[in-house]
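The structures considered in this document are given below.
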Structure 1
Amino acid sequence: MFGYVTIYKPELKIKEYEAYKGVYCTLCKEMGKEYGLLSRFLLSYDGTFYVMYKLGLSKDNINVTNSRCTFNPCKKCMKITTESDVYKLASTITVVLAYFKLVDNLHDSNFFKKLLLYLIYPYFAILKNKAKKKYLEIFKIVEDGMKSQFEIEKSHNQSIDLSAHNTADILGKLFAHNEEDKERTYNFGYQLGRVVYFLDAFDDFEDDVKSSSFNPFIQYKNLLEEASHTINMSIGELVHILEQQKLYDFQPIIENVIYDGLNYQLEKIKNKHGGEKRE
């Protein structure tokens, strides 16, 4: 999910932030168990949000215990566990998305960056094969969606909605996986996918123009205003969907990410492109 789905820390209470870190640390350990020590370097806050959202919708019991960081045993952390396989799912999704992100970068990078990526490709291929064996359904969701996304980008289709659809559809299906209310959870993931796709396109706009890579915002005459409007509309839809869902756990943290975190990411990108800085 590219690193845009994060908390806005100034608006979180200390206990909420500790719970957020607890899920992050537990996911880190689970990734180590499922895919080996080095896979932990792929850990992202996007995966953390996925776990919190799925746990938030669930009525399953959540166990909280004290633990220590694997990389820094002197550092105490919280371990938040459940009987469901949500951490395994999040680990697999993180690995598979990282693999296809690497493949995507191979298409768009210059010679020297491609050389580096080819050197690390075998390791990512091993992780991909492990993930495929563990959760074939998850792998196929991402693989099919990314293939369709590559075709859209190769055709340089300039439709804003069509360019975002495949990424949004991937997240929609991943968020709806194993959920009873598939329609609402799919719609939530779909809109989140649109926001993430547009934030990434806005963030990478100048680099994409220089490298002649596909970017859906290339058609906009006023990038700052029109891209911001597009993203704000998608965030608004996402908020509307979230307000219709009942969350049993982690509601303040999930709302913080959607209400504040995404807008914070948008403001950072706007500033990068010459927008007015907020004090």
Structure 2
Amino acid sequence: MRQRALSAAVFVPPLLVVIALGEPWFGALIAIFVAVAGWEAVRLLRAAGYPAVPAVAVAGALAVAADVASIEQFRPYADLAVAAVMIVSGVVAFAERDTRVGFASWTGTAFAAAYVGMLGALVRLGQVAPPLPPTAPVAEFGAQRGWILLLVLLVWAFDTGAYCVGIALGKRKFLAHISPSKSYWGLFGGLVASTAVAVAGLWALGQPPVLGLVLGPIVGAVAQAGDLAESILKRAAGAKDSGGLIPGHGGILDRVDSFIFAAPVAAFFVIALVR
């Protein structure tokens, strides 16, 4: 636990600084996360019996992330780049003499690219966020930074609430065949924490706080789903962590797995309900 706390103390402040700096620094950081997480995903897939191609998977993940992010400069090319990923990953599989291995390589490479590339929705969230009302308590911070920071805090709140309540009360396990440490009480604690942060955060962004009763549980639930989805991959690979880059926390994929699911949902929430 001490190692985890020290790693968080080193990892979290730079992340908050980059969020405060905004673009293009935030987009560059997400690109680095996507590249490293893509490589880690390939490592897990190979251990699970899917001989994915690292270079194609990482390049594909960056292409998918650019498409999902919908950055203006990339819009004319991003969709075609995603199509190219499917084509190249299929063509590379032609080299395998065993067609079953070749098909596994094709699907594994394409999956790694599509899965990790969804992290680009973190950038998309900032793109779709409307201007903050002048009366918002954090109006000077800006909509892009405000919404991205809120999502980060929501996921962290869920993780913290789930951990603390789960440790104290979590005897009845939740989907133990995927992740033995999860419990129903932990899930409840995480949802309460993410909802409380959502209500306070939407107020700070000048939005109706009551929307936090929708945003908090939804983001908390999909963040948990993202964590469990990576756990399936790790269990299939027989691995405890996706990597060892962050002592006490595993790899980059272990840190961003919740955001891979939560960011697209948060962006959809903003598009559908925020004015």
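Readers should treat all values here as calculations from the given coordinates under stated rules, not as data from a laboratory. The structure presented is a predicted model; accordingly, all values stated were derived computationally and were not measured. Cβ atoms are built from the backbone, for glycine too; each structure is taken alone.
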Problem - Parent structure of the calculated result -25000, given that helix-only ellipticity at 222 nm (-39500 (n - 2.57) for each DSSP H run of 4 or more, over all residues; to 500) is the read-out and 1, 2 the choices - result: 2
Problem - Comparison of 1, 2 by distance in nm of label points 7 Å out along Cα→Cβ at positions 60 and 92 - largest value held by - result: 1
Handout entry: Origin of the value 0.05, where FRET efficiency 1/(1 + (r/R0)^6) of positions 100 and 196 (r between Cβ atoms, R0 = 30 Å, to 0.05) was derived from one of 1, 2
Key = 2
Fill in the blank from the handout: Calculated from one of 1, 2, FRET efficiency 1/(1 + (r/R0)^6) of positions 124 and 252 (r between Cβ atoms, R0 = 41 Å, to 0.05) reads 1.00, and the structure in question is 2
Exercise for the section: Could you figure out which one of 1, 2 the value 3.4 for distance in nm of label points 7 Å out along Cα→Cβ at positions 68 and 140 was computed from? Expected result: 2
Practice task
For semi-axes √(5λ) of the Cα gyration tensor in Å, the calculated result is 31, 24, 16, so let me know which of 1, 2 that is.
Solution key: 2
